[in-house]
Structure P
């Protein structure tokens, strides 16, 4: 008996010295080392140990080799997942399932990662395979409905994207990402981000695209979509920077290249207009704004702002007709845009279309009754309309509105001498001279009296005493305000 025991021990020792036995001992030793490193939290070291162990398995096609490999791939997948390398972990789990299609632990882990990454169809298939083999697997029972719901929601989101129903895209992606599903899926986040850009939910779109970048810094589309979000918010420099980053990651990204060129062009024109305005060069500002308005006709907010700013710049240069056209273009995009409504009233006054100016001022008052400048413009247009149907005392004396008392007196004397009834060359025109002479006297009576002149300039009744006047307000161009303020409505339309 003793001799037999010794003989068996010798044979066992001899087996360990054979190539197969030595290899088996090696991968087991490496697996043990990897397990220890894993427990210590050294996931990088564990990954290296498991990789060496995998390479040490001698006969991968044998039953023993497959049994060893499925366990080693599972362990390496766990280590890689701990390091955030989820895609590599899924690849390892695929190798483990190839070695043993019924390996439930590998399928369950792969399904969980796929569900997090938005690969919901693949997750659903793994859960179903696990339940086929063992219908009692609780993990699979619990998560299979989630995988199915996620799969259906993402399919519906893609269909909604194809028909450009962006509200539905957002809603379906929200459904897909509930209950811990698709929480680490950059492409799913980008799908929702693009929908939110079109829904004008820019902060939310920026948050989605930033989350996608954090998940995968090498994803060019994440930078492209974030750049689109900045561009929509008219943050053109940031938009250009993100499109540039997208091109660095993918030099062949044609969409990013087109967007970069556009963002740079728009930013250049926008800065040129701002700088020209700051230095008081309104002509240069108008030139840049005219180009900016046409730079991207599909960007409604940009076109609106450029047109409204152009109207102001043209008013500053004295081009009232051009300002009128620019203001009207802005109001076609946003019919109650405050800045454009004010510019239109001023422009209509400038082209001497007083009836239209008064109507435009009243519309502005209805939309923005609290705006003091608009209240004053209403008063100004009404005064100008009234003056248009009355005798203009300044014109009667042929003096400018800025004339001082001495100039007015001198003009009166000259006009009175010229139009005195005694100067009439014949009785046929004496009545005309008499009428004109009375106008001259009345004009001088008003313009030579500081109190009456002040009331006349403000559009008040010069025949009423000052204490009976109740028109208050703040002067704008020499005319008072004094109107009640009303509510305002702000409607925003994309072009």
Structure Q
């Protein structure tokens, strides 16, 4: 444990042949499965203060709690990776420390005299990384990496896969590449044939598709039975009223989840409309479809809000309840909404306000920080309650082409029959569960109990009430 950086979370190996390296780790070391990205896109990359267009392939797997990273640089752009290879080395090149408060750790390191060798960003503004120069140390480089964005859940996906790996599917490709690379990989790693789709993927895209199973198992059921009535239904009714006032004929819902808005809107609109409800996460849609009464107006479809599978100017209204916070590139997602909206259409959506204005969630977060003082779970702060700045929301919409934008704050009251109900909803019905289990899988129930006790201390043993607050937005092109 470093007194400066915390615990080492990853060992990074720079290699000349990433396929041979994966083969070694799988067959000799028994480590896997490997999540392989043939071309990783950096949003920006600088080597010793100068822009550098580095292209690289990355493979990730876990050995226990330690992540193993394999990197093969695919071009001759300046980087510490290239310097390492040019010096005749191959193998362990860096040790990585991860942080949910990257800027504070970065500033601390710079203040202590660490010098940047190269740095960059993968998957949006919350995906920064920095490699410090070797300085007086003759061996490995220190890296710090921001996991407060989509990179964190993706890393957790890799860790969870290793825990239950039975040796099957040793290599799991993430996104792009080409068929020739796929054939080479299949030939070199146990004869496995990989099918690559065209394109380049970022970590954010990878994590948004590869972490769908975080919402599998019992989470969708708990989410729908506990969280929906506790915090979502009241805002679903508000969305439904706003949509009904516009009398749409064709309606699209993004991030429908388990169907809270779908049910409310369906009850408010007449027959004869067409309503398409989508979600990235099929297990959530399965619950939504099961809960919804037979209704020939509604069709369910798995879809990514970043690339909507619909034509231009197809919908009168597009709605999204508490989903925009999860988009890795919100401006891109909003541009997709604008594309499928009719010229006189309306985009209606909401996001949670800051966590301090959402009492029960805030109290749960504070309680969990006491259980995990060295690495408190930050999912609620980072994502559901991490996108509430009205100026930022407006700017994102304007960049996507929206001009008529109204933003309002809406406070409501959250109600639950008991503190235990609140704790179960928050700790086991959201991706917060994955964060708790990532710290100590044996402490999920203990974490739930600690949150229940905190709620009980503040609100008593009976029914619980607490303020909730959201930001509601209506936007037109």
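Read-outs throughout are calculated quantities, based only on the coordinates presented, and are distinct from any laboratory measurement. Keep in mind it's a predicted model, so treat the numbers as computed, not measured. Cβ atoms are built from the backbone, for glycine too; each structure is taken alone.
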Checklist entry - A value of 4, 12, 15, 14, 12, 9, 8, 7, 6, 4, 3, 2, 1, 1, 0, 0, 0 was derived for P(r) over Cα pairs in 10 Å bins from 0, in percent; which structure in P, Q was it taken from? => result P
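Consider the structures P, Q: one of them gives 0.00 for FRET efficiency 1/(1 + (r/R0)^6) of positions 118 and 406 (r between Cβ atoms, R0 = 35 Å, to 0.05) as calculated from the coordinates. Say which. List each step's numbers first, then the result.
Values: P: 0.00; Q: 0.20.
This value belongs to structure P.
For distance in nm of label points 7 Å out along Cα→Cβ at positions 142 and 382, which of P, Q scores largest? Numbers along the way, then the final one.
On the way: P: 7.4; Q: 2.2.
The maximum falls on structure P.
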Item to check | Comparison of P, Q - label where distance in nm of label points 7 Å out along Cα→Cβ at positions 398 and 414 is highest | outcome: Q
Checklist entry - If mean projected area of the Cα convex hull in nm², for residues 174-317 alone comes out at 11.0 when worked out from the coordinates, which of P, Q was used? => result Q
Checklist outcome for this item: The value 7 for relative contact order in percent (Cα under 8 Å, 6 or more apart), derived from one of P, Q, belongs to structure P
Item to check | Which of P, Q yields 6.4 [distance in nm of label points 7 Å out along Cα→Cβ at positions 110 and 326, calculated] | outcome: P
Checklist entry - Between structures P, Q, where is mean projected area of the Cα convex hull in nm², for residues 70-253 alone highest? => result Q
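To test your reading of the models, identify which of P, Q gives 15.9 for mean count of other Cβ atoms within 10 Å over residues 246-253 when calculated. Numbers along the way, then the final one.
Working: P: 15.9; Q: 19.6.
Label of the source structure: P.
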Checklist entry - Suppose you compute helix-only ellipticity at 222 nm (-39500 (n - 2.57) for each DSSP H run of 4 or more, over all residues; to 500) for every structure in P, Q: which one lands on -10000? => result Q
Checklist outcome for this item: If you rank structures P, Q by distance in nm of label points 7 Å out along Cα→Cβ at positions 30 and 462, the highest one is P
Next on the checklist: To test your reading of the models, identify which of P, Q gives 6.3 for distance in nm of label points 7 Å out along Cα→Cβ at positions 310 and 430 when calculated.
Outcome noted: P
